[in-house]
Structure P
């Protein structure tokens, strides 16, 4: 029987905000809690009553709203504060931070005082998010420098695919991160699932319809308008399809307006967020092709969810999130050009036999579960703890 660890997970975002990173944290904590003691440290919100249903302990830090977003920022906890002292008393074996802001920094400070290793995982291309809000390049560089300073305080780093190692380096990270991929909790649905029948009826889908799908935040950094511009060209070619945008976000109204402007309401549907996991699985299962031309994402959970349900993605070649994808084997790639992306959709859907082969490979090669990922992460923790002890005798 291996050692039961006391693990501190520190993150600057959590429910009720919902994004890919929040889902990563929740699923990782759930799985690690099956054979460890896990404490999740996150910002305070007014939804704390929901925390009691989790199999791991949650500590919420005082926080303030981040303007123009659904997120909150933790108020720094001073070393003499009750919160800081109570976290010291948790006697963690390892601390794993998943963001570089106030709560991430709190994790590194605690690790230093407890004389234990701290680990960082970078889930996001921060430069993309920053450029959307701050246009000044000098200020952008200063923010990245501040972010990477927190990560550089950690004993080790985790990259969620090989291309993120380069992102770490470009930001100024001093060590070489270890790769641990993301997983999913989503279960594949059988072809005869009632949820697929419900989707077909709800949207009046026929068996031979070409179904395209995007799942994620409805925001420009995900290249959602690039998708729509490509589909406009596809429709002008006379190609029949139904496209679903699943999710919510800051650019919902703008996207809805463009769909009307392009006269595409008959073939492009915005469903909003789908919280029911089986219904979401049915959307993936029903789709022929998952459109994900994001340059922002590092390794999006939605592409793994799609793969679990045998739905391969069409990505942009050499993008970070396409790192695990081999073109024509377990997914597809295209140049970042609306006409070429449109042509790739047509090519892929024209050869249903090859599409089926790639779909099966996507399921086999990319559909990792959180059970598998948590065990890999646990072994990584054990090795680091021993290495840290040896180096700090």
Structure Q
């Protein structure tokens, strides 16, 4: 299909009709000028659709913004293989974020910790008074934790205000609350507050996904065993885990970006969570069930929102959210987890069978053809020829282009 035909197919499949046209719109320069500072232009990234996703019994088309070939194809292929086992089943802990308030210069840090906890109700009320609208919608401050941390400059008391952010990512609300509490915390403890800001290690905002991949669809139990062996290395070796988790984030970042959310916050939270036990490890786990099928699971922090930021400003993000059919930010976080699991499974299956480069380079062939100067139909002809020859290189692309132009 052409891009226009694909957009029409998405409109029909989603039932949105003309509404989905928004996902194909470009950001205007005047809109961009209101989003960030010193705007001089736009940097565009391809937007594609991953297919085959069955998540919690619902068929969902996944918008993904990425410059990397094979990411969308791999996610779609992984989702296709998950359908045989019922698709993806997801859950979450809810949209709770942490605000950190750092107190320094106290003579009795453990005494200061207890003093803060004794004023818990007062502090939580002060926090909620800063955002009555959030409280009205069922969110707001829901807890207070305090710990003493030893550092190279001495002990610090760090209070964590827990905030249910509902459909917001929460940075603005959480930071405002933390800043409002700082003077009172100083008065209570006699210390000096420096940092008062959100933590992107959103370990109270976890999303989970699980899928069963039937062994017959994978190529047999030998492939299942190969995937488990490959995944086991990522659990104990940070050198492998870094690449393993990067593959997960290929899909997650593409979806988070397409919906106008903060990719850096989600990435930071995921990688910090992967290292929470002191060793950087895999965000996924793979096992074999009693039938010999592969069972994959993922758990990670996903701090995303449907209000605020680019989500309500960027026309593509608005269209992407409509396409996903979301009822809440929590819905989006669980879809994000399913996409990450699908992306990771597809990479592991490729690594355990034909290798990662075969499929990746085949899809990369068009990019290579364009880099040597091919235009229009020339790109398709050269890419197809290189794929058939299994020789996908810049030199071969240039040679084929010269033959076409001769």
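So the values come out like this:
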read-out: Label whose coordinates, when distance in nm of label points 7 Å out along Cα→Cβ at positions 62 and 302 is calculated, return 0.9 (choices P, Q); value: Q
read-out: Structure from which 15 was derived, relative contact order in percent (Cα under 8 Å, 6 or more apart), options P, Q; value: P
read-out: Identity of the structure behind 0.10 (criterion: FRET efficiency 1/(1 + (r/R0)^6) of positions 190 and 310 (r between Cβ atoms, R0 = 30 Å, to 0.05), calculated), options P, Q; value: Q
read-out: Parent structure of the calculated result 181, given that volume of the Cα convex hull per residue in Å³ is the read-out and P, Q the choices; value: Q
read-out: Parent structure of the calculated result -13000, given that helix-only ellipticity at 222 nm (-39500 (n - 2.57) for each DSSP H run of 4 or more, over all residues; to 500) is the read-out and P, Q the choices; value: P
read-out: Structure with the greatest value (metric percent of Cα pairs over 16 Å apart, for residues 278-341 alone, set P, Q); value: Q
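Since every read-out is calculated from the coordinates, none of them should be taken as a lab result. These figures come from a predicted structure and were not determined experimentally. Cβ atoms are built from the backbone, for glycine too; each structure is taken alone.
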